[in-house]
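Listed next: structures, encoded as structure tokens.
Bear in mind these aren't lab numbers, they're just calculated from the coordinates by the rules spelled out. Keep in mind it's a predicted model, so treat the numbers as computed, not measured. Cβ atoms are built from the backbone, for glycine too; each structure is taken alone.
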Structure 1
Amino acid sequence: MEVLLKLEQAVAEWKPIEAGSPIWRTKITGESETRKSLCEFPDLDGAIGVFELHARFTPGPGRVHFRLIPGDGSARVAYIGRKLGA
């Protein structure tokens, strides 16, 4: 819950016109090229999207995978759970 709250706060303050990404309040990383195919999930319109950005929740291998939506200054979460492929 703490990681989701930090994501929500960072995205709420984000101004896509001024910055390519929010100022994160927790560690956010992109998935490596070799693992990006694990990050493909159906988006709201049913099309498959790559949700490669992720935050970790620890202890353990927990992840929150999401992607930024610059057009409306939001983020869309696709997956919350164990590290993909683990």
Structure 2
Amino acid sequence: MKNSIKSKITAAGLDYVTYIKQFWVGLLEGDGTITVSSPGPKQVKVRFIISIKNLRANVVMLLLIQEVIGGIVKIEHKAQYIT
């Protein structure tokens, strides 16, 4: 499925990596949270968290984003959400 999505994006004349990054920004803005903590002096920890309903399409989408941007994808809250 991943290659199918990638080929459809590139067939439309779009850059795959740029498309995924822009999609991630929109998803973060709509369903995301940004947290900042300071675990020690002169240290800052920033986390970008997106938590959405655990549907197959959402899992695939977050795995594509993980491939391009990085991060961890996991199922939480009694398998109701993918983060």
Structure 3
Amino acid sequence: MNHALGAVLNSASYRVPLFPNGEEAERYLKQAHTDLVVSDVRMPGISGLELLKRFPQIPFIMISGFATVPEAVEAMKTGAYDFVVKLFFLS
């Protein structure tokens, strides 16, 4: 997850834990109540798409700076709430 996006959401009084890879995000999601996940598609270790498949009960917004049409289609078919292309200022 992008630190800039996390900072914006935190400043709006949302609790936004950030994780450097999919494994740490997965550990957190297994033990904490989560209302929404904003996940990059491509992450070290477990991908955002794999997390989406493992936690279908949680709404996911997928983001990617390297989006492909097949990735976006797969994310939406798997149950993502939305798929957003990451803009340069969010990097």
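Brief remarks follow.
- Value 1.8, calculated as distance in nm of label points 7 Å out along Cα→Cβ at positions 9 and 73, assigned to which of 1, 2, 3: 1
- Each of the structures 1, 2, 3 was assessed by distance in nm of label points 7 Å out along Cα→Cβ at positions 17 and 57; the largest value belongs to 1.
- Structure from which -4500 was derived, helix-only ellipticity at 222 nm (-39500 (n - 2.57) for each DSSP H run of 4 or more, over all residues; to 500), options 1, 2, 3: 1
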